[in-house]
Structure I
Amino acid sequence: MKIESDAAVIASGIRHGKTLGTPVALRIVNKDWRNWEQVMASGEVGPGWGEALTVPRPGHADLTGMQKFGLDDVRSVLERASARETAARVAVGAAARALLSQFEIFVFSHVTRIGGAEAVARTESLQPADFDGIDASPVRCLDEAAAKAMVAEIDKARKAGESLGGIFEVVAFGLVPGLGSYASGPERLGGRIGGALMSIPAIKGAEIGAGFTVAGLPGSAVHDEIFFDAKTGYHRRSNNAGGLEGGMTNGEPVVARACMKPIPTLTKPLASVDVVSGEEVPALKERSDVCAVPAAAVVGEAMVAIVLAEAFMEKFGGDALTDMREAYLAYLRRLRGSWPTT
């Protein structure tokens, strides 16, 4: 971010601080783009533009992308495959979060693991206020001791010419029961959230709630028992389901996790092959971080917000905020009207 201090500029769709119902266009200018005018020019260029990159990196889209589209320069693949495209996702996610906040729905993220350093699990006790200082942490971790251990892991990896992956968690508070649907696969919210997280570059796994842990537990230790009282209505005292049952929100916080693999670019490159000469050579080196898990958490937060905002609009309409609010309040009244008499 020292040379890529991106800022989104609103180009259309908003007037005097309010959306118009037309598409919202956001423009993000990267200060580094001038250095790539020749290298990434859309037209023909003369001599001196630079040499073609012909050595793909293990773990990146480089080689397979060249094979897929019949390209002879890794640069034609790696720029688009770069995680810098996620800046646009975060910008759109901000709009989704703004909509959700009108209904007291808030989405947060935090890092739970980097390399071998792992935070103490505390998901079920988390509240929105716990995330107030999350960006003050260099690794966006809520566990101060674990954060220090994560920084130490990153420093160690940097000195060794290595890169590190990790795990982040996204938590959404304030959701009512019934977003999503059990009626068909594409409508199930778990699949939509999981797909959104897995679409982020370098993400290799996603889970909802207790996720893979439930595979080794009996049902009695997994399923969240249902309780009721006149003040809060139906509720659970545990949240192994991660706020989703049958592909729908159940009123508990939605909890999703994703694991990110280590960045493919290493200062001490792995073995690769020059696609022109066929010679075995070290993989190419691009400017890269040691660990991008904290940044990936912000992207994951944006993607979950986008999916939830989309599901919210599907259920309550999306033409005007006033109409959406009326539909939302009518739904809440119907839910309360179905509560048992106490």
Structure II
Amino acid sequence: MRVLIVKTSSLGDVLHTLPAVTDASRSIPDIRFDWVVEEAFAEVPAWHASVDRVIPVALRRWKHAPLQVLRHGEPQAAVRQLRQCGYDRVIDAQGLLKSAMIARFARGPRYGLDAASAREPLAARSYNRRFAIARQQHAVARVRQLFAQALQYELPDGLPDYGVRQRFPVERQQQSLVFLHGTTWLTKHWPEAYWTQLAGLAVAAGFQVKLPWGNVTEKQRAEKIAAMHEGVDVLPRMLLGELAGVIAAARGVVGVDTGLVHLAAALGTPCVTLYGATDPGLIGTVGASQMHLRASFPCAPCQQRKCHYRGAAEVFPACYAGLPPARVWQALDAALSDA
């Protein structure tokens, strides 16, 4: 059986789909997958042994210069790849109009969420088969249920297996920690002063702290933190696979709500994730040795990119005052002890 998956972005969403691929591979021995994904995340599906072909698209980039992109022929080339072979199933695991549109170009019956289950209900009109999957569940659970129904196998119990740890056969560095301090929303950022204090606690306990970054602002923050303590390293700019190797080798991770904490979960690295504006109930990390610390604050989780709190505050965002470095260090120590 050959199946095409349409799950283009974001990093967390792509990682959330991997356990369903593992489930299907164990239930249907001859199944093989191709996968349509945003070019920035194209290496991730290829980490799974059951994925043969990755078809990159660049919808985020294409929308900024559509005429130029069409002249260069990038979308046309992607369509040719989609139509290169026929599929027994085409599963839109995203439930958006853009993903439904991509699925329509593929050769094969289209499967996806029904109108009540999809993030964009109109997408359901594009599918030949639709499935009701309750929305108030974690994203990993929803995708696993969708695949089980679309491919007609019994949903397995237990924690999800992302199927990618074997691609990074590195030994744990017992004194290595990774701090994932970068994220897109301002309201998700844990205060820089807190990161600096946490790094001090880690170094005092004999750990080496590694700080990755993805843009100039994150690099500057990492350099400020590193300047305050011996034993804190600012990593060079890395490709996603290179950073995955660092996270796989780490003893533990502390991070804010960003796609890279889901990478830590996929790799089985103990991780403490800090949630202020967002709710881990539907999108938090899932896996062994994953711990969530949630801000206790009147307006948290607000699910807003901009903080609207106007009261007195010790830090910004104000909701993180209840998650000081000492509490985070205690949680990390517990996570490492249980791993």
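Each reported figure results from applying straightforward, stated rules to the coordinates on display, with no laboratory input. Everything numeric in this text was worked out from a predicted model, so none of it was measured. Cβ atoms are built from the backbone, for glycine too; each structure is taken alone.
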FRET efficiency 1/(1 + (r/R0)^6) of positions 98 and 194 (r between Cβ atoms, R0 = 41 Å, to 0.05) derived as 0.65 - corresponding label from I, II
II
Ranked on relative contact order in percent (Cα under 8 Å, 6 or more apart), which label among I, II comes first with the largest value?
I
Identify which of structures I, II gives the largest calculated value of distance in nm of label points 7 Å out along Cα→Cβ at positions 58 and 74.
I
Given 22.9, 82 for Rg and Dmax of the Cα atoms in Å, calculated: source structure among I, II
I
Value 3.1, calculated as distance in nm of label points 7 Å out along Cα→Cβ at positions 258 and 282 from one of I, II, is from structure I
